[in-house]
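The next part holds the structures, each set out as structure tokens.
Bear in mind these aren't lab numbers, they're just calculated from the coordinates by the rules spelled out. Note that the structure is predicted; figures quoted are calculated from it, not measured. Cβ atoms are built from the backbone, for glycine too; each structure is taken alone.
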Structure 1
């Protein structure tokens, strides 16, 4: 229920569970956004949450009024969004899928606490591997599937737009393209559905003097896929990019924008994929995922998407929920 009552969702309240690099950067980004007037930070290390809340609060004088404090799961009542960033961090040389066992175990301690409190808002999963953990969160929480979404490939898609914009020397905001599938090594750059301000990507490339399309797109897709590994190798963690992506998803939810974002949500038959959360373009608003947006993929992209889903399903099948 939404409105002005004790048990209704308060669209000005957000909760961040996990105050590591990603959680604290996301909280900082949200403080600057002006979207919320109340933010609760929860962490297994209460002192860490208190320190982050105090530090971020000192920036409120330069932003919008906001109450920021360290809390417990009792404080999640009536929040519009709970953002879960808690989990083991990805180390140099480690894939996102290597984190599965550790982070499923952590989610088994977090999600039941949320379930106990009859949460009525949107559960936003950010921890990796995000597609698998979104599926796990759906199963453990008992919440309607539309209200459990993952950050998916929102960041990967931003990286893709950045790379294409650089390649063509145009504003990346005019690039319309998606990374789909796993937020990870089996992700797919859906170039066949890409365009720049309505002009097919290949045509726009030729307009800008680029003709070796296959070579160029393969190089761009590889750079996007390896972005996180490069950043982790250089500075041990990625957090600024995903923090901005989290803010963007929250904007779509709180403002009921019905924006099309490649979030992770449950698949039921599209492209022959069933029973796993996967990152696909979706209309996102105040109720979470309103509907998926089907892309017109070529045969190779469809095959790779199905293979990506199989990778995730096989990994999930090896881990008890």
Structure 2
């Protein structure tokens, strides 16, 4: 096994809550990410799934260093990103890029598509010559399934799927190795989602890319990802190969997520018994002690309320944070 391209160790991201007018003081904190660890191998796609508010996007923002982590290590190709200065981060920006969730707000409405894609090449001096930048822009548009003439359009003249392709082309402009895909298809129609997913898969094979794919649509994750990590309230509760996780889920929360996925067969669906998870998701300001899922878990015992379960390898490559497994 080769060394991973990305290794996250004990990552925490706690946002302070303050009050006061003249002198503000801390009265609490939101534990958005609370001690997670995982690796991403070069050339693979790791899916990060969970319901809204579990900390998926915050994890991606920490890896991109759009947020400075409270604690932990983010080791990218042997370098700890979490401790880098802003000056050192500039070089790293060329290797790590992002595809944002909302193609409507992630593109500057006052810039033409060609300018949007060319700007990072100019800022990082990847292609100083304006003529070659323009040629590269048109090449990237073609690679992403758009007509090269779209370079002269503004974002408002394009559909949502076309705008997301522009976002993908902008990320590729830096010739990156690693891309954080922050729910890149959740804002698109279902028919367009399939096209964008297939495009991402083709680009990974063509350019040797590595993805961290953040999503809440499990069917999309199964199609695109080799491994999947399941998050709940800032912690990873299960991590396994994609087929293993979908065919043999172990954590109660993972089982509940998969049970909620509708089956596209009315005869099977009408006979299926669905037991939704009871209760509400606790607040990340004051998460439960012990296992964070225990207030909603049907198999919880007394020890679950006190002891935080460590992630254990129950099968080769299959990790579960549950004392009852």
Point to revise | With FRET efficiency 1/(1 + (r/R0)^6) of positions 191 and 295 (r between Cβ atoms, R0 = 35 Å, to 0.05) derived as 0.35, matching label from 1, 2 | key: 2
Exercise for review: Rank structures 1, 2 by mean count of other Cβ atoms within 10 Å over residues 103-110 and report only the one at the top, that is, the highest.
Suggested key: 1
**Study point:** Given 35, 25, 19 for semi-axes √(5λ) of the Cα gyration tensor in Å, calculated: source structure among 1, 2
**Key:** 2
Study note, to complete from the structure: When 1, 2 are compared on volume of the Cα convex hull per residue in Å³, for residues 63-174 alone, the highest value belongs to 1
**Study point:** Value -13500, calculated as helix-only ellipticity at 222 nm (-39500 (n - 2.57) for each DSSP H run of 4 or more, over all residues; to 500), assigned to which of 1, 2
**Key:** 1
Review point. The value 4.7 for distance in nm of label points 7 Å out along Cα→Cβ at positions 151 and 247 was derived from one model only; which of 1, 2 is it?
Key: 2
